[in-house]
Structures are given as structure tokens and as C-alpha cells.
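Readers should treat all values here as calculations from the given coordinates under stated rules, not as data from a laboratory. What you see is a predicted model, and the numbers here were worked out from it, not measured in a lab. Cβ atoms are built from the backbone, for glycine too; each structure is taken alone.
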Structure P
Amino acid sequence: MELIVKLAAAALCGALFAAFLRPLSPVFGVLTALTCGLVVLLAVLDPVGQIFRALSGFLTAAGISGEIYLPVIKAVGIATVVHITAQVCRDAGEAALGTKLELAGTISAVAVCIPLMQQVFSLLETMLM
């Protein structure tokens, strides 16, 4: 809880500072916002690692194969990276680039999940016969 309060305060200060700098120097305004965003992301790397380790432990204990849950985790990772990066592109005034990145991310997420879809269809085929 205290981490998120600290991160929210840092993000608010960074946003205010970037808003102050943007009229004076648009480049420094964008760089300030990007730097602040990077600091926030780096601060949550350890909790994200803890979440993935716990989730992996739960799935292993339940006897669920990595072939089933890894594509889902990869798709969530792709979606998260694409969402954050597209927002950064929009903040930098490059909305079209952000939109193209979202399209590429969608295609990548679907491609990563193809083995999972094949397993589901194979299971359905087995159940129907």
C-alpha cells in the first residue's frame, strides 16, 4: 500500500513538473514525463516478479502444464507493454504510431496464443468423438 502511495505522489509531481516545463520547452516536458514513467515502472518490477512466481507455483501445484498458461502470460505481457508504449507515443504527440503499435501488439498476442488454440480445438475434437 505504501509503495503505491509513493508512486502516485511521484507520478503526480512528475506530471506537474512536465506540465510546467512543456510550454517552456516541449522536449524537456516530454522527457520529464518519460523519465517519471520509467521510474514508476522500475519500482514495480519486483512486485510483478513476485506475482509471476506465485502464479507459477499455484499452476504447478494444480498440475497445469506450462503449454497451457505460458501463452496467456505472454499475451498479457504483450498487452501491457503495448498499452504503456502506445500511451507514451500519444503523450509525445505520435498518436498514429501508438495506434499502429496497438495493431502490431494485437497480432502478436494472437500469434502467441495459436498453440493454446490448437490444444483447445484438439481437446474439443477428442471430446466430440
Structure Q
Amino acid sequence: MPIAMLTISDWGSAQERDKMIESPTWPEIESAIRALNNENLNDLYLHPEKNNTETYLCIGGGAGRYVLTGSIKNQSFPTLIDPKRSTMPSTQLVVGGQLGDYPSNWVMDLCTTLQTAKAFYDAGGFNCGVNWQTA
């Protein structure tokens, strides 16, 4: 399997609850992305390696607006950015259980989010033909 673990966070109670799916299929991942609602379900994580929690793609937000960012061994932090769009105005999204302001060119629609997640899934990581911006 290209992805070792899918973690879906549910912030619907006083504490975050995680649902973990080992070796998820693409339909399971797609369903989880579509379920993100920018409320209690506002982030999920794709881990390419089972024992490496420092490398992941996070998809946050929901309800048609998503941020795709991640970590490679906690050393570089790729983010999907649309260079053709302005950073302003900022867009408010709930990610990781917290409301935050994100540059508009970081916020993707569902189609772009699914295409990017599928490329990440198929490649098993960030070397998937996507033009990531890294920090």
C-alpha cells in the first residue's frame, strides 16, 4: 500500500478523538476528505510510513475549502500554493480544531484537493509531481 496510515481527527467533544485506518484504500481516503466539514471534522493525515509520524500530508478545513500542508521528517514543510492567485484576502478555516486565517492562495477547492491527495497516495509521498512550496 502506498499509504501506511490515515488518521482522521474528530474535534466534536472536549477532546480530540482520532480514528486510524491502517493501509487505507483510495476510496477510504476520498470518503474521509469529502467528510471534512470545517467544523468538528477539520483535519486528516496521510502517513506514507507506518513508524514515521514526522512525515505526513495534512488536509485541513472542509466544506469545499481545504489547506494541504505537511511535514517531511519534521525538517521541511511542503504546502500546496496556487501561485496564480493572490494571498489576499485571507480565508478563515478550522484546522487542527482551531480557527485560523490562511492566505487565499493556500485554499484549494475539492477537485484540486482530491487530485493532489490521489497523486500523494499513488506515489506514496511528496515526490508525486505536485509543485509544493516548502519552508
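Quick notes on this one:
- Source structure of the calculated read-out (volume of the Cα convex hull per residue in Å³, 99) within P, Q: Q.
- Value 30, 28, 15, calculated as Cα extents along the principal axes in Å, for residues 60-99 alone, assigned to which of P, Q: Q
- For 2.7 (distance in nm of label points 7 Å out along Cα→Cβ at positions 28 and 84, calculated) the corresponding structure among P, Q: P
- Distance in nm of label points 7 Å out along Cα→Cβ at positions 12 and 68 - structure with the largest value, from P, Q: P
- Structure from which -5500 was derived, helix-only ellipticity at 222 nm (-39500 (n - 2.57) for each DSSP H run of 4 or more, over all residues; to 500), options P, Q: Q
- Which of P, Q yields 18 [relative contact order in percent (Cα under 8 Å, 6 or more apart), calculated]: P
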